[in-house]
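Take a look at the structures listed below.
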Structure P
C-alpha cells in the first residue's frame, strides 16, 4: 500500500526536480487523505494508499515507485544488469550470488512496511504476459499464457461486431511474433 505522507513528499521533490515551482497550495493531499468507503453498514476513512481507479493515484504510484527503485536501479546499472518495472511488477536479472540477492531484497522489504515485496527466483519467470528464460546467459522470451486468462478467444456466437473476431486472431499472432525471441519459441 502506498504510504501517504511519503508519497506527498516524493511528489513535491519530483515536481521541484522537474522544474515545477508552483507547488504551494496544491490540494493533492485531499485525493490521498480524504477517501472514505463503506463496508456493510459502517463508513471508514482510508489511511493508507489511494483511491482505486483514480488516474492521479496511478500517477502518484509511478512517481513514488520511481523514487523507491532509485537505489536498486543504480546498483543494477553499475553491474550491467537489467531492471524493468510496470507499476508494481518488477523484473530484474542478477549474476551475483543468490545470498547477495536475498540480502538486497530483504533490505528493500524494510524500506516501507506497507509495501510487501513478494519475489520469485528462477531461470524462467513470467513478467506481465512474457515468459523470460535464462538459457545459459542468453535471455530468451516467449508468450506467457496466464491460466486464468485462457482461452481468451471470444466465442464466435457472441454478439460482437464481426471485425472483432479477426482482430483477436491478428492481435494474438502479432503478440506471439513480438514476444518470441526465436522461431522455436514462436512455434
Structure Q
C-alpha cells in the first residue's frame, strides 16, 4: 500500500513539474512574441524622431494673427532636422477678409524653423472660387506663396487650365502658370 501511494505521489509531482515547465515555456514564448511586435512598431517610427503622435493639430501665428492651422492623422517631429512629417495633412490658410484656403495631401512636411510647408500625393488647394491640383506643392511662409515644378490643373467657374509648373501669390491672389499652358475658357468668364 505504501508503495502504491508513493507511486501516485511520484506521478502527481512529475505531472505538476511538467505542467509548470510547459507554463513557463508558454509565458516565455508569448513574451518574446510580444517584444517582437513592439520592436516592429517602434521600427515604423523614423530613426531620430523626437516624438511621434497621432491626431495632430498645429497652428502658425504671426503678430497675433492666425496664419494657418494644420490637422493631420499622425506626425513625427524630427528635432535634428528641424521638421515635422505629417500623414494626411489638411492645412487651412486664413486670409484677410475671413477668406480661407484649404490644402490637402497624402503627406507633408513643415520646417519648424521657418514654417515652410511641402506636401505631396494627390495635392488639392481649394478656396471658394478656385481649385488647384498637383502631385507636389511647396508653401513659402515668408512670401505667402505656393509653387511647384510639376504639372498642375487650375480650375474655377468657367475655366480649366493646365501647365507644367505654377506659383500662386496669396497676397496678390495672382497665379503664374508656365510651360505648355493649355486651357478651356467659357464665354461667360469675367476677366
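Quick notes
- Answer label among P, Q for the case where Rg/Rh (Cα atoms, Kirkwood Rh), calculated from the coordinates, equals 1.42: Q
- Source structure of the calculated read-out (Rg/Rh (Cα atoms, Kirkwood Rh), for residues 30-77 alone, 1.19) within P, Q: P.
- When distance in nm of label points 7 Å out along Cα→Cβ at positions 14 and 134 is calculated for each of structures P, Q, structure Q comes out greatest.
- Among P, Q, structure where helix-only ellipticity at 222 nm (-39500 (n - 2.57) for each DSSP H run of 4 or more, over all residues; to 500) as derived comes to -12500: P
- Entry that produces 53, 36, 20 once Cα extents along the principal axes in Å, for residues 70-157 alone is calculated, selected from P, Q: P
- Value 0.75, calculated as FRET efficiency 1/(1 + (r/R0)^6) of positions 110 and 166 (r between Cβ atoms, R0 = 25 Å, to 0.05), assigned to which of P, Q: Q
- Highest-scoring label, criterion being relative contact order in percent (Cα under 8 Å, 6 or more apart), among P, Q: P
Every number here is computed from the coordinates shown, using simple stated rules; none is lab data. This structure is a prediction, so every number in the text was calculated from the model and none was measured. Cβ atoms are built from the backbone, for glycine too; each structure is taken alone.
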